[in-house]
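Readers should treat all values here as calculations from the given coordinates under stated rules, not as data from a laboratory. Everything numeric here is computed off the predicted structure, so don't read it as measured data. Cβ atoms are built from the backbone, for glycine too; each structure is taken alone.
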Structure P
Amino acid sequence: MVLLQLSTMRFITIYIAQGFIFVFFLFLAIKILKRDRKRLNIIFSGFYISPVIGFFVNFIYGLMTDVNLVLILNFVTNFGIYYSAIFLVVFDLILLKSEKVITSTKQILILVGYGIAMFCMIFFLFIPGAGVTLNANWSPVWALPFFIYVVLVVSIGAVIPFLYLSFQIYKKFEDDLLKKKWKFFIYGFCCLIIFMYGIFVSNTLDIDLFRTLLGIIGLILAVTGGYLMYNGVGRQLEK
């Protein structure tokens, strides 16, 4: 298989910036699971593990030059990263309603349902001018229909439900310390979502300067967001 000679900026973006996020998120997931393997911990850790898988696949195809293989693996990367938010929706539902109400079956249905909606991204690859192509630097470029579909699925399926549920939970807290920690949790999510939407826009506009700036700002947002969420909630998930 022919390997691509990466530009310095692309190498830094994929293997250093994203590599750091990969290691940091994996570290947080392991810390959460080491505390306990109960369902709530597993679901919350899924939020970190899902993008870790996506980034790992990205590292694999970053040097490849087989267009079809790159597009398929890029789809897997997108799925891993953008699927992660649904774990937080399930996490919030369990905290708000309890596991007796949000049973294992309901949790699986939510995860699978969102997964199916996300998987449908792959069909855009077979529609000329509607999916994902590669530019001269082998970076993904999104067509407008693909951009709209991903934004709608992520927003309606995960972001809006998470924010709504999180504010409902916040209103139930009476302890100021718990409210403060829950705010950290929400702020952290907002940092990560800003980064995620930034990727959507960057891939659609396909402007090198914007991609570079997003790579720098995104690293800060991802690390800050991931830490705030862990510090706000993950650290409290004890046995």
Structure Q
Amino acid sequence: MVPLGSNLVQLLAEYEKEFIGAIKPLDGSFVVYPRGIWVSEMFAFCALCKHFGVEKIIESGIYLGQSTDIITSFLSDTNLYSIDKEIKQEVKSRYERRNGKWFLEGNGETWVSYIIDTSSRDLCLAVLLDGPKGDAALNLALRCLRGNNNVKFVAIHDVYSPSAARVLMDDTFCSKWYTDDPEFVERYKYMDEGKYDRWMDERGYGKKPYTLIRPEGTTKIQSYGPTLGFLFREDLIGKIEIS
């Protein structure tokens, strides 16, 4: 079987120019926020949504809305449900005319499960989890994939190697892929270059390529960045060869 990384990177290339063209108008206002999902990671998510014809996206954990902005720019016709414990006003103000964009405050696990359970079985869905984390995120991903056959994939953030979440994901799931895949990194790291200095939050936590930054010092990691881990439905194996 052909490794997923090689096969998937070729698939994503079909959407590269379109993605860059869509987010380029954001240059004047687009800010790479600390703790936000990296641009190359969001490219992988958005391109897969386009490839599978996803009609509804659920994102849980939006912080200052970087992922929301990118999804909205590249997938403007897709219904988007954005969830966080508290949606910041600066995010809401960017979407006064929502046009199929919904902001929901509260527990991400509760809202994601509710939306999955009440969604039409005729719609193709994808889920982006940047909260909850760890075990809770993996359990929720499993519920999403089992609860609705039209959930094409679930992407979980902060599964860099060798995090506990990554180990658990490797041990639990077969149909998976990560954005620290060497071939993907080599081809698409240019999307992130020049933005590393912004990936530091007010508490002194951040990430640079292959480096985890804490107030007490830096630690080398095996992943290029925070890393999105993708969990695919088993019936997609014929469309993307997963090893």
Structure responsible for -24000, with helix-only ellipticity at 222 nm (-39500 (n - 2.57) for each DSSP H run of 4 or more, over all residues; to 500) calculated and labels P, Q on offer:
P
For 3.8 (distance in nm of label points 7 Å out along Cα→Cβ at positions 143 and 223, calculated) the corresponding structure among P, Q:
P
Taking 1, 6, 13, 18, 19, 16, 11, 7, 4, 2, 1, 0 as the value of P(r) over Cα pairs in 5 Å bins from 0, in percent derived from one of the structures shown (P, Q), identify that structure.
P
